[in-house]
Structure 1
Amino acid sequence: MEALINDHRSQDLDVLLIQEPSITTYQTHVNHSAWRLYRPTTETDAGRFRSLIYVNRKVSTSSHRQVACDHPDVTAIKVWTADSQFLILSVYLSCVPLFTPNETSAELALTAIQNTLIANTQDDQRTTSVILSGDFNRHHPMWGGNHIQPRFIEDASELINFFQAHGLHSCLPRGTATFWPFNDPGKSTTIDQTVTNRPDLLVKCHLYHENY
């Protein structure tokens, strides 16, 4: 986390959407003078957040603000110009347990996200572009390629239905690996995604670094 925040190349970015951030030796999340840190608006007892958003201080507070999302693993902001606005969410979904898949549902998080979308996209003055980016911890051929086991595909059904209901399209090229498990060398998977309702505005989407 410190490496990303202090990377001189990241200083030209407007927004960083972070999931499962590390914490400092003082048990706090990384702060930096060049970035404004936004945490989920819903409290958690976990002691650390699994979703954060950093906004470059070059982006004026008169052109962005945090918006509420009723889930401890989702952080949301709105950024606007004179004629358009962007609703941007950093999302973390818990892993699906291998032998007890029914114990982890994405329903609560997806419902909270849906409520935030509804509350913040009904602006008659500006068109709204939605961007969701995060660690979704789900596997599906739509974004992961052709070699996905059937039991994993079923786990992604809630997420697929949500994307389709809200017209959200994956930005990352299909099959791009985003996770390399330490306990299974040589293997990779796609569990991190960025999706949007305006794929026509996409310039590029790719891995920024070998670690993020």
Structure 2
Amino acid sequence: ANNLAISSSVVSAPQLARLAAHHGVPHETTPTGFKWICRVPNLGFGYEEALGYAVAPHVVNDKDGLSAAVVIADLAAELKAEGSNLVEYLQELTGLVGATITDQISVQVPSPSVGSLLVDDLRANPPLKLAQQSPVIAVDYANAQVELAQRYGPMNMVEFSTEGLVTARLMIRPSGTEPKVKCYVSVSATPDTPFETVQAAMVDLREDAANLVNVE
């Protein structure tokens, strides 16, 4: 239905929001977790960076691998009947909104409090360059003035991003359940940007993330 919305968490790949905008479909960004994603009104599809999908929230209002597998198998069969396949379809979507590469780095810390202190230090000392691009734009999601914090409440996470040949984004937060710090890295670009440029920027961004959290 045309009134259905798409949602994804703030740490998820930005490509979904770009596809939604391209097709004129409402998209809402939420905090991490399907408890937030599935609260979006008229939800038609929800996505979380950690490979979770809600493809039929009117049936299962949560991430559900079984229904997602059925949908992707049905899509594969439909594409095969048209003489295409999933890889070619992904390339077609990339041609519409550009390529995106994402990754996650989890860093073990001695205790949850150490993770929080690390994030506090990054708030006070943000990087000057990311993926060999500057300036760096910083967003502190603990700040009640940030739009997502206004809607859902503050959260202990910082985001650093740069715009240049690519859009590079690094989000860092302490885990709420484990003595870890999680880094979410993504690099995206316009359709006319060579994929090799995106790949090279991801290598740089991963290195930047490792240096910021003092881990190789």
Exercise. Of the structures labelled 1, 2, which one yields 20, 20, 9 when semi-axes √(5λ) of the Cα gyration tensor in Å, for residues 106-153 alone is computed from its coordinates?
Worked result: 2
Exercise. For relative contact order in percent (Cα under 8 Å, 6 or more apart), which of the structures 1, 2 scores highest?
Worked result: 2
Problem set entry | Rg/Rh (Cα atoms, Kirkwood Rh) from the coordinates reads 0.98; which among 1, 2 | 2
For this session: Identify the structure, out of 1, 2, from whose coordinates helix-only ellipticity at 222 nm (-39500 (n - 2.57) for each DSSP H run of 4 or more, over all residues; to 500) was calculated to give -4500.
Result: 1
For this session: For structures 1, 2, calculate distance in nm of label points 7 Å out along Cα→Cβ at positions 122 and 202 and state which one comes out highest.
Result: 1
Problem set entry | With distance in nm of label points 7 Å out along Cα→Cβ at positions 170 and 186 derived as 2.4, matching label from 1, 2 | 1
Seminar exercise, completed: One of 1, 2 was used to calculate Cα extents along the principal axes in Å, for residues 18-81 alone, yielding 36, 27, 14; that structure is 1
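Read-outs throughout are calculated quantities, based only on the coordinates presented, and are distinct from any laboratory measurement. The model shown is predicted, which means the values in this text are computed figures rather than measured ones. Cβ atoms are built from the backbone, for glycine too; each structure is taken alone.
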